[in-house]
1. Taking mean count of other Cβ atoms within 10 Å over residues 1-8 from the coordinates of each of I, II, which one would give 16.9?
2. Looking at structures I, II, which one was distance in nm of label points 7 Å out along Cα→Cβ at positions 41 and 169 calculated from, given that it came out as 3.9?
3. If we compute mean count of other Cβ atoms within 10 Å over residues 185-192 for structures I, II, which one ends up with the highest value?
4. Quick one: mean count of other Cβ atoms within 10 Å over residues 17-24 came out at 26.4 when computed from one of I, II, so which one is it?
5. Comparing percent of Cα pairs over 35 Å apart across I, II, which is largest?
Structure I
Amino acid sequence: MIEDVTRALVVMAHPDDVDFAAGGTIATWTDAGVEVAYLIVTDGDAGGFDDDLPREDMAPLRRAEQIAAAKCVGVTDVRFLGYSDGRVEATRDLRRDIARVIRQVRPDRMIIPNPERNYQRLGPSHPDHRAVGSAALDAVFPDARNPYAFPELRAAGLEAWTVREVWISGGPSAEQFVDITEVFDRKLAALRAHVSQTAHNEGIEDMLRGHMSAIAERGGLAEGRLAELFQIVPAV
């Protein structure tokens with residue numbers, strides 16, 4: 001993997017996706033001085049478990065929760081596209097919107113969802129996740145780096161940018177194990193900041209430890225370690 005990373009962009013479908021998939025990894029990056037920005041495609045307006053909360057209040061609540069969660073792992077640049085939760089498709093418009101932010105942030109590395117269906121665990125294969133993963137890859141190549149793609153972006157002063165590396169969360173050929181043991185408490189704090197999504201789950205810490213421990217064991221880490229898993233795709 002590339003070593004001289006100064007900026008990273010995380011593109012995810014819903015508030016809390018980034019914290020489940022990569023919160024610990026991001027904490028290790030920000031601790032190392034990497035500037036990390038989040039781009040959340042939807043406001044998560046179809047989420048939550050409180051029937052008493054007016055549905056129109058869910059989107060602003062989840063935006064606020066994601067901003068608070070990001071601070072737990074050292075991220076202050078959080079952007080939202082406002083697409084409808086549960087209705088995301090890998091359209092040309094979504095590719096353009098992601099390419100716009102790539103050209104604004106100019107990241108060396110990106111984290112995105114897995115664009116492929118997981119037949120062992122359906123949870124990660126939410127249609128929005130797959131659509132965002134697919135559109136993000138197309139935004140990386142060819143859209144963001146091609147100066148003649150989406151000429152309206154260049155007209156707005158956003159010159160082409162080449163992302164050098166993409167990390168796919170839990171990708172089909174994942175082989176990059178990131179030890180997050182020392183920052184696990186910050187990952188957990190980030191997830192607990194999503195009160196509307198996690199407050200009902202009293203066993204979230206045990207669930208996370210079990211899952212992260214299994215990943216660490218699969219990666220050959222020492223007993224008691226915790227890890228997150230990615231597939232690294234060279235983009236240059």
Structure II
Amino acid sequence: MCLYELDGVVKKYGDRTIVNINKLNINRNKVYAVLGPNGAGKSTLLRLLNLLEKPDHGILKFLGQEVNTSTASRRLDIARQMCMVFQKPHMFRATVLENVAYGLKLRGKSTSEIKRLSEEMLDVVGLPHLAKNAAHKLSGGESQRAAIARALVLRPKLLLLDEPTSNLDPYSVNIIEDIIRFSQKEYGMTVIIVTHNLFQAKRLSDETLLLLDGKVVEMNDTLAFFNNPQDERTKSFLDGTMVY
């Protein structure tokens with residue numbers, strides 16, 4: 001069963017169509033990279049998948065269930081199976097450990113389980129030494145790792161990442177990519193990452209798709225996508241000759 005099935009999904013802001021996807025299937029336990037220029041609709045697509053936005057038209061299914069016609073309680077159940085990390089994550093004015101534990105507290109986990117799981121996840125992202133530090137004072141790379149830990153500790157079926165390494169130094173980028181690889185294999189998640197970094201897409205993803213003007217221009221196995229693109233617009237995007 002597909003994790004997501006999108007059929008005729010349209011999202012508009014005013015008179016402007018931001019996302020217009022005829023067909024798109026996202027399978028389970030894979031890493032997907034979403035490429036495209038600024039304004040292509042990449043972040044809006046993530047927000048639709050994360051249920052932060054509702055389509056104006058079309059069908060969006062998660063694990064076979066149509067999301068738009070679901071009850072509020074069912075939508076909440078679906079939303080709890082996914083987590084999104086933004087390009088500039090917000091850290092609460094609390095310790096790093098308390099930030100990571102936040103979602104577990106909301107879900108009513110016991111104090112001992114919250115402590116155990118949060119400390120384990122800080123180990124995964126390499127921040128155990130900062131557990132008692134003020135989270136809002138972390139560096140950019142540390143803040144992104146803490147945000148990923150806050151998401152991963154909930155063991156979501158889906159992790160959505162919107163430019164998670166933008167403006168970070170190569171060392172931080174390498175660490176975060178290692179965390180993504182480890183987590184996807186260890187927890188069997190689906191990961192969807194929006195990135196402008198073509199090399200990152202090559203390194204991380206199983207499948208890559210190109211979004212232009214809100215439409216999926218091409219989607220393929222990552223190796224084939226980069227080595228043998230089928231659409232002329234994909235070729236132009238990859239070789240840098242596309243005029244936006």
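1. On the way: I: 13.0; II: 16.9.
Label of the source structure: II.
2. Working: I: 1.2; II: 3.9.
The read-out was computed on structure II.
3. I
4. Numbers: I: 26.4; II: 18.0.
Answer by label: I.
5. Numbers: I: 9; II: 14.
Ranking I, II on percent of Cα pairs over 35 Å apart, first place is II.
Quick note: the coordinates plus some simple rules give every number you see, no bench work behind them. Everything numeric here is computed off the predicted structure, so don't read it as measured data. Cβ atoms are built from the backbone, for glycine too; each structure is taken alone.
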